[in-house]
Each structure stands twice: as structure tokens, then as C-alpha cells.
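Bear in mind that the values in this text are calculations on the coordinates, not laboratory data. Quick caveat, the model's predicted, so the values are computed rather than measured.
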Structure P
Amino acid sequence: MTKPRKIYTREFKISLIHLIDSGTPLAQVARENGIHPNLITKWKSQYARDPNRAFSGNGNSYTAQARIEELERLLGKTYAENEFLKKVLARLGKKVQDENGDSDYRRDIS
């Protein structure tokens with residue numbers, strides 16, 4: 001039978017980080033709380049990157065969520081640029097067609 005995974009609150013994690021920052025040795029804090037020192041070090045680095053958003057998810061690291069949000073913004077920007085370019089191309093094609101009297105403006109673009 002497997003042991004259930006422990007869930008630590010944001011406040012608990014921050015309190016341990018503050019203990020370490022105040023001078024308590026990492027090994028002592030880890031031993032007293034029954035946590036591996038590497039886990040506390042990981043929490044500390046996450047908190048250092050962005051204190052306001054650290055530990056906000058349920059097991060999902062902030063860096064993965066930030067990457068997803070960045071890619072979604074990039075996708076939205078690319079979509080908007082595509083739509084803009086389609087409109088410009090249509091207007092330009094119509095203008096070329098009107099100036100040349102051609103029925104097929106794509107022949108001049110190629």
C-alpha cells in the first residue's frame with residue numbers, strides 16, 4: 001500500500017523559507033519538519049523567482065504555467081497579425097486589380 005502524498009500549504013512553505021533566511025540551518029529545518037532538504041531548496045528557488053505567484057497551483061509548478069500563458073499570448077498575437085495581413089492583402093489586391101483593370105490580381109503578386 002502506498003503512502004498518500006503530503007500536501008503542504010503555501011503558508012507552511014513560506015514559513016520554512018523565512019526560517020532558513022533568518023539563519024536556521026537548512027538541515028535542521030528539514031529534519032524538524034520531516035522534509036527532504038532538496039524539497040525546501042526547490043521551494044526557496046520558486047519563491048525567489050516570483051513571491052506573489054509561487055505555490056499557487058496544485059502540484060503544477062509556476063514555470064510550466066507561465067510557459068503555457070506565454071505561448072497562449074504568442075498564439076493570440078500571431079492570430080491577430082495573420083488576420084491583419086489577410087485584410088491588407090485583400091485591400092492591396094483589390095487596389096491592384098482596380099488600377100490594372102485585371103480580373104486576376106494574383107498574377108501581378110507572384
Structure Q
Amino acid sequence: MSDSLSDLTRDIVAFRDVRDWAQFHDPKNLALAISIEAAELNEHFLWKDAGDERAEGVREELADVLIYALLLAHHYGADPAALIRAKLLVNEAKYPADRARGRADKYTDL
């Protein structure tokens with residue numbers, strides 16, 4: 001079993017399709033699922049000091065977020081790796097290292 005994003009997406013789609021769940025996976029519902037799972041991920045950090053979160057729960061919710069994100073990319077025929085590379089180029093232009101290093105400011109404030 002390979003762990004490339006395309007192989008993972010293929011496995012996720014196969015898991016979904018054998019259960020006939022594609023009917024529920026329109027873009028709106030996939031985007032909502034990402035948001036909901038991200039909120040569940042946040043629950044593991046709420047009211048806790050840094051480092052007090054339960055790592056197993058964080059991993060499970062993070063996997064859910066990633067699964068729905070890969071399904072949404074698949075729906076649009078987008079290559080997740082290409083999307084990430086393109087966004088990194090955009091962010092590199094918005095946040096030049098010489099001005100952004102060590103700062104959490106928005107790019108408009110650098």
C-alpha cells in the first residue's frame with residue numbers, strides 16, 4: 001500500500017463508493033464536514049494548556065479533516081499536492097522570509 005496522496009484518495013473513494021456514500025458528498029456537504037471535523041479537532045485543545053491535549057484524539061480528528069479535504073479535491077479533479085505547491089508560491093510572495101521571519105502579522109502588515 002502506497003501513501004501518496006493520489007493512492008490515499010483512491011482508497012478513500014473506494015471506501016466511500018462501496019458504501020454508496022458519494023450521494024452525500026457534494027461540495028457543500030464536504031466543506032461543511034471539513035469545518036465540523038475541524039471543530040471537533042479544536043475540542044481537544046479547548047480549555048487545556050499547551051501539551052495537555054490527547055494526541056490520539058487529535059490524530060483521529062485530523063484524519064477526518066484530511067479525508068474530507070481529499071474528497072473535496074477529488075470532486076473538483078484537483079491534485080492536492082499541486083494545490084498545496086501553488087498555495088505555497090502565493091504565500092511565499094505574500095510573506096517574504098526577510099520580512100515575515102518570526103512574525104505572526106498578516107501580510108498586509110509586514
Structure R
Amino acid sequence: MSIIVSISIFPLDKGESVSKYVARVIDVIDKYGLPYVLTPMETVIEAEEIDKILALIKDCFSVLERDCNRIIANIKFDYRKGKSGRIKSKIQSIEEKLGRTVSKI
């Protein structure tokens with residue numbers, strides 16, 4: 001089983017730049033030891049258990065809740081039985097079809 005989750009969570013009451021708050025969320029995600037990819041708009045995480053993902057999301061909220069009065073979170077789940085390592089394999093599938101890498105960073 002594989003659950004890929006995209007999460008974007010940040011405060012709305014801390015001005016234009018919220019990177020220091022996003023960094024706190026990434027620190028929480030990193031401590032879970034799950035595969036993840038940070039992008040400019042959201043973070044994509046993969047896990048084998050829904051309970052682990054839900055606990056991670058709760059901890060991400062908690063790290064902001066202590067000093068943020070307004071928080072927005074957008075969360076998407078992609079669940080698939082019988083698969084794992086899907087963060088890499090989904091990207092590799094597109095790159096194979098294109099015959100090139102897709103990241104231009």
C-alpha cells in the first residue's frame with residue numbers, strides 16, 4: 001500500500017513571507033523519516049500507513065498553532081494498494097515517456 005499526500009500548510013496572519021513557518025513544518029516532516037519532496041507550492045510525502053500520515057499532519061498543525069492565529073492547509077491524498085516508492089516511480093514514468101528529466105532547477 002502507498003499513500004502519497006501533498007500538503008501545503010502555512011499561517012495567514014504573519015505577513016507576506018512565511019518561509020520561517022514553512023521551515024518549521026518541514027522540520028516536523030523530516031523527523032518522521034518518510035520520503036518527501038519539497039516544492040515551491042507544497043510538500044509531497046509518501047507513507048505506508050494512513051495513521052502515520054494523519055499524525056504527521058496533526059504535528060505540522062501543532063507546530064504552527066502555538067503562535068499563529070490563522071492557518072490554512074490544503075491536503076490531497078492518493079491511496080493505492082500493492083504499490084510503494086511511488087513518488088519516484090511516478091516522476092520516472094513521465095521522464096521515460098519524454099526521454100528526458102523534467103526538473104530544471
- If you work out Cα Rg over 2.2 N^0.38 Å, for residues 26-81 alone for P, Q, R, which one comes out largest? P
- Source structure (of P, Q, R) for relative contact order in percent (Cα under 8 Å, 6 or more apart), computed value 28: Q
- Message: Matching task: 27, 18, 10 is the computed value of semi-axes √(5λ) of the Cα gyration tensor in Å. Pick the structure from P, Q, R.
- Response: R
